[in-house]
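Some structures are shown below for you to check.
Any read-out appearing in this document is the output of simple, stated calculations on the displayed coordinates, not a laboratory observation. Note that the structure is a prediction, hence the values are computed from the model and not measured. Cβ atoms are built from the backbone, for glycine too; each structure is taken alone.
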Structure I
Amino acid sequence: MPRFLARVYITLKPGVNDPQGLTIRHALHQLGYTAVASVRAGKYLEIWMEAADHQEATKQVEEMCHRLLANPVIETFRLQVEETS
């Protein structure tokens, strides 16, 4: 059965308060990077899995995101799935 690597990027929706991003921006300003206007923090996941084909792997990871990995009220996600050797 083919192996796949899914890269999942989860970010807060626009308009959702991001205290972690604000803290990072403040710290960057403290370090002298005053040109930084905004920072949005998120999550990055790598999921290694086996599936019958690329379509099935993508379908399963999308289901994982909808059911567990991303909060649909405040987060969005995007993913990349590639077959590995």
Structure II
Amino acid sequence: MQIVIAWTEEDQQLVKIGRVDLGESHTFKTVRIPKACMWLNKGNESDLAKARAYALTEGRIVLCYQHERDPLSTAKRQIISM
């Protein structure tokens, strides 16, 4: 089983450039950026328990896959839709 830990981080993205010389501020919006890392590529149930314990302390989510070709990209797509 492939064990992946996934989470999102917030960042600011520039929407509109302000005219600072006229006192107009730049406009930003907050975006969620998906992140994922591989815990183990071939794990078992005890590895899954360890990954869940770690993820709980860090506020992250554990996702498991079987024979996924690109588990990190899949996890990023899945975490952003949650």
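Quick notes
- Value 0.20, calculated as FRET efficiency 1/(1 + (r/R0)^6) of positions 36 and 52 (r between Cβ atoms, R0 = 35 Å, to 0.05), assigned to which of I, II: I
- Test item: Cα extents along the principal axes in Å, for residues 20-67 alone calculated as 61, 26, 10, pick one of I, II: II
- Relative contact order in percent (Cα under 8 Å, 6 or more apart) from the coordinates reads 52; which among I, II: I
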